[in-house]
Structure I
Amino acid sequence: MTNIILCGGNGTRLWPISRTLMPKQFVKLFDDKSLFQLTVQRNKHTCKQQFIVSNAQQYFLSLDQLEELQIKTDKFLLEPLGRDTAPAIALACFALKEDEIVLVSPSDHLIKDENAYTEALQTAKELAQEENLVTFGIQPTFPETGFGYIEADGFHVRAFHEKPDLKTAKSYLDAGNFYWNSGMFCFKAGVFLKELQKYSPQIYEASKIAYENANTKADMIRIQHEHMVAIPKESIDYAVMEKSDRVKVVSADIGWSDLGSFDALAQEFAVDHNGNTCNENLIAINSTNNFVYPSERLISLVNIDELIVVDTPDALLISKKGDSQKIKSIVKELQGRESTLHNIHQTAHRPWGTYTILEESKGYKIKRLVVKPGKRLSLQKHLHRSEHWVVISGTATVTIGNTTQTLKANESTYIKIGELHRLENKSKTDVVLIETQVGDYTGEDDIIRVEDDFQRC
């Protein structure tokens, strides 16, 4: 099989640890591995190749995390913006042979019983070989109101059901033939495209045009913005699965969670005898059943019960347990305020390394930059700020205008407003430097790129 890994989605219900430029699938939540990395590892032995569908901004996050696993993926498809799962899957399927069996797996799910998972995949593959569209139904363990349900009779799907209220969810659980809709699928690429053409012809045609006009290399397909925008936005469930008569379901008791809320995430962390998260930076006095996400600073609780506390360097979240589905409303509020806190962490990942904002106020910003070996920033200039660079460690190659110089630890340079410049690391160790920006505007969009190794011009 070919594993199509969907890397879209911003994970807004896990803010502030999940943000647009570092969504939950790339956050290292378990044993210093991300959900994306766990997905790749889980499927690499079952699938002959992995085909990653990603937002263009997250491409280098994927590359970095694959490199950490020492795994080289076979193919990438980069979307300039998301149009939901039906177009994403269609675009990938256009790049495959019609009889190729694909396993579509989201990159942000946790699966703990890998033996049961492998058995479910084998059953799904056999059904897919018979020209079926196969979905995976998760055996429910409680009356969840945040998931859609699949009503089944053996492998036959009777109906798809929207997210229910609590009373209806309890009736589904009692009935025994209702499953959580996992968002994982298995089918032949050609069969899916034929069903998409039959039931959602607009999506099919627009996706076909977008694929045929894509910028294609041996291992990368980059969809053009104008063609992506023209594709109707729709999920695979609405576009195909709820309409087709070829749909089958495989019951899967695989220790699955979509980690779609902090309430779900809390279930995956060890707790002490009072039900509080085991955390060396937590002191809990007369407090029970609190989820405290690991923090670098001390968190103290006194007479507090049933709370979610998530601490990050630039944002603190406190919520009652059971209400964490409402956190996405905070993200909408931040967007309305034109804040960047929903979009990026204090430490931001870039194709060349990372930067951390140390201090920011009107007229200046101070950053810590780490440039990885063999990488360089774009050749760029700024219209509203000057920059001072001080090297902390490593050897930096700095180009300013027509002059190139080498800077070592405790050496510095100055870049005037409007001056073309570039920072490069030609050594075998990280370059770490402090950047001080001074000007009337220090936003991240004050960058004019003239040349870039990462095609961001």
Structure II
Amino acid sequence: MKVLVLNPPGPFCRAGSRWPHSRKEQPTGIDYHPFPFALAYAAGRLLADGHEVCLLDCIALGMMDDDLAVRVSEFAPDIAFMETSAPSFRADVDTMHALRVPCIAGGAHATATCAEHLDAGFAGVIVGEYDQVIASAIALEPRPWLALPDHPAIEHAPLVDDLDAIPYPPWDRMPMEKYNDPICLGRSVTVLSSRGCTHRCEFCTLAPFHGKRNYRMRSAAAVCDEIAALIERYHPDEVYFDDDSITLNRAHMIGLCEEYQRRGFGLPFCCMGHATVQREILEAMAAAGCRAYKFGVESADPDVLAQIPKQIDLEDVTRTVRDCNRLGIRTHATYLLGLPDETRESAERTIDFALKLGTHTLQFAIATPYPGTALYERAKRMGWLTKETWIDFDPAGEAVLSYPDYSAADIVEMHELAWSRWQRHMLFHRPGTLFHHFGNAFRREGVRGLARLARYGAGRLTAALGARR
């Protein structure tokens, strides 16, 4: 069967992102494109099972609707598969209809909103992890985990236990030079060593997508075999592990670091994990060549953290950063403004904490309760939503949560304040961060990247310096 596997066009960050959002009129300074692992693994599975596949990541390719129509006409698929998201749903539906072939939807958003997808005209929806069951789904025959117009799904797709057995993504069909993470240095390749997370943050879409909190790991040998293949093909500057939380299992992380070091790749790596890490794990990471580490803090208010609930101690977070600094590992922390129980005062404490923590880079985002999450159900029950439908959700500068004493406008104001203060802090206290971003822009896109980042940065810094606080 001829299968089109699609990350649809539009100004969106969707497949591969844990924070889907639109890219509105003002482009970001960093040309960020996450590697769409589930789509890539799905294409690999279909190819291994003998199907003809056209994999198009329209976002990374910069492919617009007209270009997609030409490619679809040339390939003439029998069926299509795409990921969707709340911010992009209207555009995704338009794309689906324009394909003029049956189209299956999948991903965290489709899993949570099966009925709306079927009502919009999708031929089916895979509930849960889709990448290794997709070859069965394209027959559009009843399966317990495949929602069809006349056949509701009654369970999630079975979780893949043997991650080592999954075929590699078809890298040769993907714009590998476009995939990156802002923390990485120069050109990077992205790898997963595990799936899932055991924590219970109620804003997170992972557990609803997988169907349960299940942490599964690849063997260190299999991961490093894949890295060796990527290095031979693409000669990257760095490796990025985009695991949901790579440091959850001590034995896994230390074993991976030891194997990475034994292989002698000679490349630094970055990874994403928990905000508190045992010193022994950080030492193993540093010895293997870890250059940068990402983690989520979300809030500096213990009451807000308890509401989520996120089980971290802020003193332990401070220790993690201090240990990373001592070991020569750069750090990147993420924060969510607008979570339950936050106030303007506690938001300011979070901003103060973020600037004093001493991470090399950081990110502030607005909390958005995506369908399927516990936060979404709670927000509906409590009357906190400012939108009548999730189709209007977009966390790119807009708040959809509003509390009796802390409005959506307050949340947006605090978000703008956070970025303004970080821009000033970066200019006067973290100039190395500016050099990092400008260096990356040049390595990835040359003068064009420098010019775009300079225009963006000048606007942000002007706004920051002109801010009242």
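Any read-out appearing in this document is the output of simple, stated calculations on the displayed coordinates, not a laboratory observation. The structure displayed is predicted, hence computed values, not measured ones. Cβ atoms are built from the backbone, for glycine too; each structure is taken alone.
With respect to volume of the Cα convex hull per residue in Å³, for residues 41-240 alone, the largest value across structures I, II is given by II.
For the structures shown (I, II), mean count of other Cβ atoms within 10 Å over residues 329-336 is largest in II. When mean count of other Cβ atoms within 10 Å over residues 73-80 is calculated for each of the structures I, II, the largest result comes from I. Taking 71, 62, 39 as the value of Cα extents along the principal axes in Å derived from one of the structures shown (I, II), identify that structure. Comparing all candidates, it corresponds to I.
Of the structures labelled I, II, one was used to calculate helix-only ellipticity at 222 nm (-39500 (n - 2.57) for each DSSP H run of 4 or more, over all residues; to 500), giving -6000. Name it. Among I, II, the structure yielding -6000 for helix-only ellipticity at 222 nm (-39500 (n - 2.57) for each DSSP H run of 4 or more, over all residues; to 500) is I.
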